Structure I
Amino acid sequence: MKTTPLIALFALCTASLPAQEPKAAFEVLFDGSSFNGWKQSGNWVIEDGAMFRKAKGGGISYQAKPVPDDFELQFEWKVGKGSNSGVYYRPGQYEYQILDNSAHADGHNPRTSAASLYFCMQPSRDATKPVGEWNSARIVCKGTVIQHWLNGEKVVGFDYTDPKHAFNVEMLAKRGGDVAARGAFLSFQDHGDPVWFRNVRLRTLGPDEELDRSAVTPAEISPEVLAAEKAKLDGILKRREDAAAKAKAKKN
C-alpha cells in the first residue's frame, strides 16, 4: 500500500505523543455484604445491600487505611424525613453534608444544606432527590481543589487558596477545621437519624489526572440566613470558650 506524506506525518505525530497514564481502579470499601474494614459500635446493620444506621451508638468508619491526599470517592445515600448525617473524609470538620433539605433546619442555609462542605462552602443549588430515594455522590479532591458532586452535577468546586474564598475557609477554621489537613479515616456520621449508604468506592488520583474545571457559582445566602448563621457560630465559640474556662478552673 502506498503511504502518502499526510498519513506518514500523522503517524509520526501520533507516535510522538506521550502515553496517557491509566486511571487507578476503584477499590470497593463496602460491597453490601459485609463490614470488613469498618469499625462501629453495633448500631449499623446491613439492609438490602446498604449500611443502615439503625440505632444510636456513634458513627461508622473505614479503618483499613486512611483516605489518600488526592482521591475520588463515590457513594450513594438516602435519608428518612428530617434526617441529618455527614461524610467525613479529611481530619477535623471536612464534611460532605447529608440532609433532608425539605424538613431539617439546616436546609434553610445553603452552607449547611445537602452536598455542602458543611459550614464552609454551599452548593450551587439543591440537587437532591425526594426523601427515600437514592442520591449518587462524588467527592473529588486534588491538591487545594475540592469538589462535591450530587446526582451527576458538580455543585461545589473551589480552590481553597483562592483569596475570594477566604471567608469560607475562615468559617471552617472557626469550627475547628483546617483545610490543609490530610490523612483521616473515612467515616459516616450518626446524628441520631435514619440514614443509608451503599456502593462505597475509592480511588487515588494520579499526579497527571486532570479535573473537571467547569465553574461553579455558590448559591446566594440571604441576609436573614447569614445573621442566623453568625448567631449559631457565635454560640459554638462561646460554648467552646466556656468549656475551656471550666477545664482550666478544674485543673487549678
Structure II
Amino acid sequence: MTTVVTREFDEEAMDCLLASGLPRTLARILAARGIRSPDQLDVSLAGLIPPDRLTHNQRMAQLLADAIADNKRLLVVGDYDADGATATAVAVRGLRSMGGQVDFLVPNRFEYGYGLTPEIVALAATRKPDVIITVDNGIASVEGVDAANALGMQVLITDHHLPGERMPAAACMINPNQHGCDFPSKHLAGVGVVFYAMLALRAELRSRGAFENRAEPNLTGLLDIVALGTVADLVRLDENNRIL
C-alpha cells in the first residue's frame, strides 16, 4: 500500500499568503517550505545579503587583492564532494577573472584526510604557493594551518562548517557559523561562502581602480555553479540561498 506523507505547514504563514491573494493550494505548498510572504519569492540579486555583512569578508578581499597585486601564487584547496568541487571552480574562475595566478588541489579525502591536514599541506607545498585558500573546509584545521604557517604560506579559510573549540591561526577566516559572525543566513554552502568572497574581492579591486583599463568581470556567470553546489549539499533553501 502506498503511504502519502504530507509536509507540516505554518497556518499563520498560510493565512498571510492567502491574504496576499495566492490560491489556497499554492499558499499551502509555500507555507510548508517556510515562505510567509510573496516577497520572499523575489530572486533578484538585489535581494542578496550584502557581502560586507559576512564577518571578515572585507579583510579577506583586501588580502586577496594584495596577493593579486603582488603576483603571488594562489592555491585553492577544496573538498572532493559536490560542494567542495563547485566551490573550487568558483574560486578558480573568479580569481582568474580578476587577475589572480591560481592553481587548485582537490586531494583524495581517504588518502590525505579531510580538511587542510598536514599531509595536504605537504602536498600543496610541492606547488610552491604563496597563499593557500581553502574552500568548503579549513575551519577545524588547526594542525594543518600551523604546518602551512611554518612553511611560510599564508592561509585564507572559507568554510561553512561548525567550528571546533580551537580556531586555526589563519590570516583570515570567513564562515557564517564562526563565533561572533552575525551573518543572517547561517545556511550558506561552501560554494556560497566563496562566492561572497569573490563579490567582496571585486568591490575591493574596483575601489583600487583595477578595472579602469580592463573590463570588470561579471560574476553572475558563476551562479549556475553556485546553485549546483548549494542544492547538492542539501543546505536549507532560505531566502538568500534561493537567490543564489
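The table for this structure:
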quantity	calculated
Structure from which -6500 was derived, helix-only ellipticity at 222 nm (-39500 (n - 2.57) for each DSSP H run of 4 or more, over all residues; to 500), options I, II	I
Among I, II, structure where relative contact order in percent (Cα under 8 Å, 6 or more apart) as derived comes to 23	II
Per FRET efficiency 1/(1 + (r/R0)^6) of positions 76 and 92 (r between Cβ atoms, R0 = 30 Å, to 0.05), the highest-valued of structures I, II	II
Origin of the derived value 0.70 (FRET efficiency 1/(1 + (r/R0)^6) of positions 36 and 52 (r between Cβ atoms, R0 = 30 Å, to 0.05); candidates I, II)	II
Read-out distance in nm of label points 7 Å out along Cα→Cβ at positions 100 and 156, computed value 2.2, structure in I, II	I
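Throughout, read-outs are computed from the coordinates displayed, never taken from laboratory work. What you see is a predicted model; the values in this text were computed from it and never measured. Cβ atoms are built from the backbone, for glycine too; each structure is taken alone.
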